[in-house]
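The structures considered in this document are given below.
Read-outs: derived from the displayed coordinates by stated rules, not from any lab. These figures come from a predicted structure and were not determined experimentally. Cβ atoms are built from the backbone, for glycine too; each structure is taken alone.
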Structure 1
């Protein structure tokens, strides 16, 4: 299969520099678009949406630690061993993360957000408006271990 090359569109600016798993809603963050590639026009009307989906690269993950099989989420043996595609861990193939975030405001080339779980300096690959019709259709289900894992992910 041929490789894929991507150029980041911007960079995360965040009060969090360490890759910790929980309490992301308390983090102040923004995305600063690359001024070589974009003008503020690229963000025109994005603030008419309450949320965006941010696609970013887990650039601090050592490629040697990428998982391609199954593991216990967060290495917690109380939770079942599940495939990497059945969890949202950062040690995944291609090291791509996505998060739906609240848009607080836009100033120039900067989008201020609440709920971005990426650290200072993270390369951003894309920003998309969150559209209700692209959300899940029908009933949503997930295992109890994921409910437990997510309990303090966004807040205390």
Structure 2
């Protein structure tokens, strides 16, 4: 028997060698030298530079768009003149009929009818908010507003 003819009964287990190219990349688990290797190092965060570039707004809550009043309800405005051109005399105006005519974005949208323009058709308006001038114009044309 010679040393070169000996074979082990178990497989040879080797630990992964790091820092010699291959899969681990860059510092390969050995950390960085220089600034990152020193105690008390501080690298300025990249996000901080991005924040400083954003224009700062004055007022209540910086850079808050429409969140100053979180309980605010947004209505979609529709003028009386639009109703006059879209509906015929005797029709009922509701959020559903407005959506079917394509005047609103969807069925669950809150709508407010405003008094801009003229109306000459008797319409029955229900389920929407109506301004005082629009109510007067609709009732003058012979229509009715149900709250």
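Key figures
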read-out: Which entry (1, 2) yields the derived value 16 for relative contact order in percent (Cα under 8 Å, 6 or more apart); value: 2
read-out: Given -5500 for helix-only ellipticity at 222 nm (-39500 (n - 2.57) for each DSSP H run of 4 or more, over all residues; to 500), calculated: source structure among 1, 2; value: 2
read-out: For mean count of other Cβ atoms within 10 Å over residues 40-47 computed as 12.5, the structure of 1, 2 it came from; value: 1
read-out: Origin of the value 9.9, where distance in nm of label points 7 Å out along Cα→Cβ at positions 8 and 136 was derived from one of 1, 2; value: 2
read-out: Structure from which 12.9 was derived, mean count of other Cβ atoms within 10 Å over residues 32-39, options 1, 2; value: 1
read-out: When distance in nm of label points 7 Å out along Cα→Cβ at positions 16 and 104 is computed for each of 1, 2, the largest belongs to; value: 2
read-out: Answer label among 1, 2 for the case where volume of the Cα convex hull per residue in Å³, calculated from the coordinates, equals 147; value: 1
